[in-house]
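Quick heads-up: structures coming right below.
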Structure I
Amino acid sequence: MSSVTVDDSIIEEYLNESFPLHRASREGLLDVLEVLISKHGLNPNSPTFDMVTALHEASAWGHVECVKLLLKLDASINARNIDGSTPLCEASSHGRKDCVRILLDAGALVNPPLLLTSPLHEAVFNDHWECAEMLIEAGADLHASDVHFGTPLHVASLKGHYKSAQILLRAGANVNAAKMHQTALHEALKQGWDTDFLQLLLEHGANVNYINNQGHTSKDLAPKHSKTWNLLTHWERTPQSLMFYARKCVRKCLTNYKLISKLDIPHILQNYLNFS
């Protein structure tokens, strides 16, 4: 039984709602939430018609204490809504860093069985790169492919999110991973992003000669003689340095890029390998 005291009229108002726990979680009303569950016996895992739970709501709105309470009261940490999104997906999508940390520490799956999306896809889609870093640190699959866009790097290229793309690439995302024979470089060119974004992909080994499912290389997608076309032409015709290929080979051999900082080499070379 809850020791929290809340005015009965307020509780009555919430009990008249179709989904009282969801409203209380959305509004961050911890005391109301506790009374509804502990005193009135409402099920913390009761879903809406779209299979959204109170924990989804609290996570999406960033109500840390509500998240903690729901987990304490046995809310399902990996519940899936109708779109396949878990509470961790919701926290990641909305950039709720504190909630992401709490959910991860409580055992939320950083790589839930992929239906439509993953927490990392959600974080990248909205350029919440700090959440993306936390997810990657927790072991998020950099190469998981969703049903819409492809890998998280495809998502970053679709949206033009430079910082998220940089984080993914530094962590070891395959720059030439294909979705329907289309790479991140194809996607970036289709969206018309500037040369800085393209340069980022190229420096991480993007293949300018990769042919998509329409028979186009990346250069075919750039307006002829534009800045992007000139950049791709230069990259296509100019051999890269030995250091470029050495970095590419070393990184390809490493399964964990954290090991770079432990290599017995000068810091300047560690930074080069890390693209720092």
Structure II
Amino acid sequence: MSLQPVWDLFLGRTMWLQPVWDWMSDHSVPLASPFFPVLFSLGVYLAFCLPFTCLDLLSSRVALIRSYRMQPHSSVTWDTMRSCLSLSLYNHAVFIFPVTVLHWCWRPMAVQSVSSAPSVLSLLGGMLACLLLFDFQYFIWHVLHHKVPWLYRTFHKVHHTHTAPSALTAQYSGAWEMLSLGLFAAVNPFLLGLHPLTELAFFTLNIWLSVEDHCGYDLPWATHRLLPGGLYGGAPHHHLHHLKSRSNYAPYFTHWDRLAGTLLRHGD
């Protein structure tokens, strides 16, 4: 059996993503529309929330599901789901869509101007670079919004309404918070000069990790269990932040909190 395909993947020479990029190029008109980023981010967000929301609805009846909840005695009510969903839809319609139109006017998605897809290695490397950069930006932003009382009261306090987070609370925040963090996510691929397909993959991954961070469950297949040495905090890391507030400011990885002395783990 030839190892050449694996070797080509390691060197970044493969074009396995070309069929995906060709399909996107054939649908460049809707993808380049200013409506696409809003519909994409909202649709992906709700799709990622759905399985966790189903677990929330079943947890009161199924003991096995409840055993994975980090606060097993708490429950997610219909009122909580409704208020979270309403605020998310309001922010997307009133604030995010107008900003997306302005962004589209400045830098429309250049699908047809790029003929080749990125290699798999290039896409994965770009996603990781964006994620690490976003993690650092969020950490600084988050520390400031906790350490400066005016910033916390005016902007960030809304997100801390729920001390027992659930998937839909990931976007339970004010317009300033959603716009500023969305700006980090949108600007980073541009700063790093990434392929549009890598940019889209990073957006998808970032939404998933944000939802998983807030899901309220410590599941056996969760992302934080895939990386060794506690490098990635995941849902337990961020859950403790919502519970105790003055720790675990980084959204995903743990190295910035470790360096700043703000890392808190279960049992500490």
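All of the numbers you see were taken from the coordinates with simple rules; none came from a lab. This structure is a prediction, so every number in the text was calculated from the model and none was measured. Cβ atoms are built from the backbone, for glycine too; each structure is taken alone.
So distance in nm of label points 7 Å out along Cα→Cβ at positions 45 and 117, computed for just one structure, reads 2.3; which one of I, II is that?
Matching structure: I.
Taking 3.7 as the value of distance in nm of label points 7 Å out along Cα→Cβ at positions 221 and 245 derived from one of the structures shown (I, II), identify that structure.
II
Can you say which of I, II returns 1.9 when distance in nm of label points 7 Å out along Cα→Cβ at positions 181 and 253 is computed?
Among I, II, the structure yielding 1.9 for distance in nm of label points 7 Å out along Cα→Cβ at positions 181 and 253 is II.
Out of I, II, which one gives -18500 for helix-only ellipticity at 222 nm (-39500 (n - 2.57) for each DSSP H run of 4 or more, over all residues; to 500) as computed from the coordinates?
II
If P(r) over Cα pairs in 10 Å bins from 0, in percent, for residues 165-236 alone is computed to be 18, 40, 35, 6, which of I, II is the source?
II
I, II: which one has mean count of other Cβ atoms within 10 Å over residues 29-36, as calculated, at 14.1?
II
So relative contact order in percent (Cα under 8 Å, 6 or more apart), computed for just one structure, reads 23; which one of I, II is that?
Considering all the candidates, the number was obtained from II.
Thinking of I, II, which structure, once FRET efficiency 1/(1 + (r/R0)^6) of positions 21 and 229 (r between Cβ atoms, R0 = 30 Å, to 0.05) is computed, gives back 0.30?
Source structure for this number: II.
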